[in-house]
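Novice: Next up, some structures in structure tokens.
What follows is calculated from the coordinates using simple rules that are stated; it is not laboratory data. If you're wondering where the values come from, they're calculated on a predicted model, not measured in any experiment.
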Structure I
Amino acid sequence: MSAGLRVVAGEVSRLVIDRAEKRNALTRAMWAALPGLLTPLAADPAVKVLLVTGAGPTFSAGADIGELVSGADPRDPMAELRAANLDAQRVLREFPKPTVAVVRGHCIGGGLELAVNCDFRFAAHGSTFGVTPARIGVVYPPVAIKVLLDLVGPATAKYLLFSGEFLTAQQAELRGLVDRVVAADDLDAEVDAFAAKLVARSQLTIRSVKESVTALLAGVDADEAAVARYAETIASGELREGVAAFQEKRAPVFPWR
């Protein structure tokens with residue numbers, strides 16, 4: 001537990017936004033604490049998947065508004081908050097294993113920033129999505145805009161950022177913001193089944209795909225890293241086991257864990 005965040009470690013680990021009494025509003029201390037919570041999970045080979053969720057009925061209602069103008073520098077009162085926020089987003093975005101945002105209720109502002117920096121977003125019916133800088137006069141950082149832009153394209157990114165309007169889970173799914181919408185009572189089972197599927201797959205394949213997507217979105221050549229991962233699948237016996245399991249009609253037991 002750290003500053004309103006809680007980690008449940010395991011093969012499928014959970015990062016829980018745990019400030020339900022404030023609708024899981026995110027403080028500067030929470031943003032600052034997040035990298036320190038994620039770094040050991042990223043380095044732990046036993047961790048295969050990370051779920052990001054909120055305590056109670058809400059994922060996160062966004063930033064703790066009272067902190068937006070409370071910084072020490074009157075010329076830029078958001079400086080410290082912005083730095084902690086962008087660093088936390090980066091660490092989540094660069095987490096080397098699959099990440100899934102599990103969304104109930106409101107996923108607004110800073111909550112949406114967490115969700116879009118995950119690889120996938122599963123949402124319950126009745127969830128609400130929005131990003132609201134235009135409602136309060138915040139200049140949204142370009143790096144955060146790019147994450148949203150890469151996910152949903154320019155029209156939807158501008159729609160969300162210009163209007164500050166909220167989308168239902170179904171509207172968000174149609175726009176590519178959400179990957180799967182399910183009944184609230186079925187959300188945990190759906191996420192658990194998907195996480196179990198990811199755990200059973202080739203971790204080398206998953207790691208290589210995530211590295212390649214990150215490189216390609218950044219306009220960086222991905223070939224060298226992918227070739228190295230391919231050599232690793234052969235040297236580790238991962239490819240051999242995958243082919244043998246397919247031919248023998250059984251579930252593979254991949255050696256690279």
Structure II
Amino acid sequence: MSYVRPDTLDQALALLADQEDAKPLSGGMTLIPTLKQRLAAPSHLVDLSRLDALRGIGLQGDVLRIGAATKHVEVARSDVVAGSIPALAALAGVIADPQVRNRGTLGGSVANNDPAADYPAAVLGLGAVIETSTRRIPADDFFVGMFETALEPGELIVAIEFPVPDRAAYQKLRHRATGYAVTGVFVAQFNDAVRVAVTGAGSSVFRWTEAETALAASCQSDRLADTPIDETLFNSDANGSAAYRANLVRVMTRRAVDALTPRPR
């Protein structure tokens with residue numbers, strides 16, 4: 001295995017194109033454990049962590065743009081993020097543990113699309129746009145299935161653009177050992193529209209559209225009392241049955257609605 005640290009994004013893309021078995025390395029929170037367990041053996045590791053083109057946080061009008069190589073801790077502590085989407089800063093601050101937050105990156109988490117990851121809920125809940133090295137992908141088209149996204153081989157996430165909502169909140173039940181979401185819900189309100197994204201409960205992050213419809217008329221948690229939810233969509237494992245997770249989705253959504261935090265003015 002060869003380790004390569006390119007100086008530019010173009011160099012990184014060229015290496016990934018030229019070497020069929022090369023893998024991009026950002027924070028390494030998923031790839032390194034995979035290598036340790038001998039579940040992957042890439043020919044090259046292409047280190048993206050120091051590419052300026054993939055870093056940075058900026059607000060342009062009502063769009064918050066965050067570079068793919070930005071670490072979780074940087075999002076959690078950013079005054080720009082806290083001043084535009086405080087729920088996103090709060091979410092970043094409860095990802096896993098301090099070690100992971102100091103190494104893991106936004107782009108790596110979203111590209112991996114772990115079913116229990118936190119960031120996908122914010123990306124989908126806010127209706128973000130994923131900017132890659134070749135195109136722009138709406139969040140609704142990006143998350144395909146368990147550990148699967150719309151990314152093509154050799155395509156890299158460059159940045160993610162988050163529309164700034166009127167209010168937003170994230171609530172989750174943390175797995176005690178890993179900090180992953182047993183179930184997490186991100187709720188965002190834009191004018192009269194509400195988006196509700198659920199992570200940790202199914203094979204991939206998804207929108208609870210029935211809750212969105214219920215909350216659109218009045219964004220109050222009591223509107224969710226009789227909102228239907230399909231238990232057959234949810235995971236059943238050592239952390240909880242499908243019925244348990246269905247109840248958690250309802251509970252966490254109610255808590256998120258009650259905790260909706262407006263953008264500071």
Structure III
Amino acid sequence: MAIITLTTDFGHKDHFIGAIKGTIYSELDDARIVDISHSISPFNIQECAYILKNSYKTFPKGTIHIVGIDSEETPENQHIAVFVDGHYFIVANNGVLGLIISEVLPDKIVEISLPDTGQTSFPVMDVFVKVACHIARGGTLEVVGKSFDQLRDLKEFTPIVSDNLKTITGHVIYIDNYGNVVSNIQKSLFEAYRNGRKFELKARNKKLTVIHKKFSDIINFDLDKNQRKGPGDLLALFNSSEYIELAIYKSDLNTVGGASTLLGLDYRDTITINFI
């Protein structure tokens with residue numbers, strides 16, 4: 001039986017997650033369900049894409065991913081099922097999938113059209129779960145919908161290269177549990193335009209000239225402890241997903257604060273790299 005993953009902005013207070021899982025188990029009593037996250041900020045397409053893009057590839061091929069973000073169907077927000085990179089995604093056509101699979105081409109996309117579902121305020125349970133269970137039983141996408149080729153693309157979330165290739169302007173796309181700030185500038189883009197040049201990374205009133213490989217690289221262990229950088233100091237690094245991330249070393253968002261609060265950075269705020 002294929003794994004079914006759930007990624008939503010439903011939180012854990014309400015009945016939604018329990019109802020989704022109960023509906024799956026009612027159809028497939030041997031289902032394997034994995035929660036990726038239910039703590040996505042409400043309607044935050046970029047945050048959802050970042051989390052799912054960096055987790056789906058770790059699952060076996062054939063995994064089915066239900067994405068419950070901004071899922072109400074409208075003429076401009078169709079329900080779609082997609083097979084890409086060996087995985088199935090059941091999602092609304094709100095731009096999230098284009099961000100998740102920006103580097104690969106889909107093998108098949110269908111617009112979901114199921115009989116007897118009608119208009120519903122809970123499409124993740126009433127529509128997406130039915131499609132997921134159909135696929136898990138070995139069903140094909142052609143049965144649940146017709147071919148679709150209008151996958152929405154959110155251009156505004158793409159970093160901009162300007163000033164005669166001297167500047168990359170990106171934005172905050174995610175703030176993690178530590179208050180670390182993740183930008184949408186990937187290592188591959190940074191290196192493609194750097195060409196060996198020095199650089200300044202600017203965020204608010206802070207400037208950094210080094211991007212580390214891991215958090216502890218900020219410490220020069222050859223120096224005495226009272227001369228070193230360490231806990232409480234700001235650093236930039238390429239995180240495990242190869243995005244540029246800003247962090248306060250060994251910070252706690254709930255006590256002393258993290259990079260997001262101490263720098264005053266929030267979702268969509270600007271981070272700039274100037275090559276010198």
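Novice: For semi-axes √(5λ) of the Cα gyration tensor in Å, for residues 97-216 alone, the calculated result is 42, 17, 14, so let me know which of I, II, III that is.
Specialist: III
Novice: Using helix-only ellipticity at 222 nm (-39500 (n - 2.57) for each DSSP H run of 4 or more, over all residues; to 500) as the calculated read-out, with -8500 as its value, let me know the right label among I, II, III.
Specialist: The correct label is II.
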